[in-house]
1. When distance in nm of label points 7 Å out along Cα→Cβ at positions 6 and 142 is computed for each of P, Q, which one produces 2.7?
2. Out of P, Q, which structure matches 46 when percent of Cα pairs over 26 Å apart is calculated?
3. Out of P, Q, which one gives -5000 for helix-only ellipticity at 222 nm (-39500 (n - 2.57) for each DSSP H run of 4 or more, over all residues; to 500) as computed from the coordinates?
4. Computing Rg and Dmax of the Cα atoms in Å, for residues 86-157 alone gives 13.1, 41 for which of P, Q?
5. Upon calculation of mean count of other Cβ atoms within 10 Å over residues 62-69 from the atomic coordinates, which of the structures P, Q produces 18.4?
Structure P
Amino acid sequence: MQDWLPLFPLQVVLLPEAELPLHIFEDRYKEMIQDVLRDKVEFGVVMASEKGIVNTGCTATLEKVLHQYPDGRMDILTIGRRRFEISRINDDRAYLRGEVEFFDDDEAPAAAPEARRQAIEGYNELQAMTAGVPLPAFEAAEPRLSFRLARPVTDLSLRQALLVARSEAERIRQLAAFLPAYVARQRQIQHVKQTAPRNGHGHKLPGLQ
């Protein structure tokens, strides 16, 4: 067990080693970030929904204050670090804190080569759509490659499932199964965005009279 961890509920899922820029504007989170800066501690990012916050999150370290505004708002850059499960919630302060247990992967066999190949291919296709850089070959051997491959994926359910999973092989399997359909949807969305402006200037949409 650790001391109370400051909690920041957001509609995002932070993954280990991923960057997360944040704009801090609510008074309670201004206070939380000031406490984090003063005490040089991590804070926990947990996904929030209409039902409340999920039980599993990822800590973040505040890497840099990018900009401070006269009214106390600030833009900060954070990086995901350690996964945790919440045991108890404390609301004595303006912001939530949690008593948490940190966890890592269990011992498990390596990911299947075919699943690994499919997951990397999906990642590279997503990168190509945004002019991003494909995965360098030397990084394919990272022990937690799955978290890297999931960075361009915006689907919160998939990201949360990966965060919870305690096996790299399981995360790679999930990505290999998920990415083909996800990549196809992103291609369709990109195509619509590219063609939609023309459809407003005298061109009929397919199927319309």
Structure Q
Amino acid sequence: MLKVRNLRFVVLGDIHGNVEAAERARKYIEEKSPDAVLICGDITHSGGRMEAKKIIETLAVTNTPIFYVWGNMDRVNADFQLEEVNATCLHGKKTEFGDIEIIGLSGNAWGYDFLSEIEKSNKKLIIVSHEPPKNCLDATWSGSHVGNTQIRNFIEKTQPELMVCGHIHEARGEAKIGKTIVCNVGKLENGNILTVDVNGEIVVTRDRI
């Protein structure tokens, strides 16, 4: 079995421009001392670069990198980079971090055709997405399942170790697609946040802040 260096991530999403919630998240990040922070989109609420920059700066803890994807409420291109802050947009590529790989899927993308070109290596793989996969943690209050079929197909084929997502606030929770752990983080304003520890196994801890 491939030996994986211990890594810790704090995962949050659906911030919707709420600075007070971001300040609470920053305190949590400081307490947990993660190797990186993962953000599952909707950083703003119909905002653009400046609004997103303010949220990222609020979350920033010295020497802790932030990796993010954009959501449908963020008024930027799916792969837009905030170059003024210590943060990286993951959309559309596979990024190495320590002994694992991370794929980013922004929610305002025009499809995810690039997924067909991505193959899983022998490293653990984490997907950071705004949208959930079809028929998994994607049910709205009306009962409609609005997740993404391309993402679902990729997970079924590739079986990444973990996917974290958001978008459908009321569908927060944990589930599995085959061997893949899927976590809909939930809205940050409501106190939803995760810690993910990666060692030989992946352990997800759901907290409230």
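Only the coordinates and a few stated rules stand behind these numbers; no lab work does. Predicted model, so just to flag it, every value in this text is computed and none were measured. Cβ atoms are built from the backbone, for glycine too; each structure is taken alone.
1. On the way: P: 2.7; Q: 4.8.
Checking each candidate, the match is P.
2. On the way: P: 46; Q: 25.
So the calculation was done on P.
3. On the way: P: -12000; Q: -5000.
Of the options listed, only Q reproduces it.
4. Details: P: 17.5, 50; Q: 13.1, 41.
This value belongs to structure Q.
5. Working: P: 12.5; Q: 18.4.
Considering all the candidates, the number was obtained from Q.
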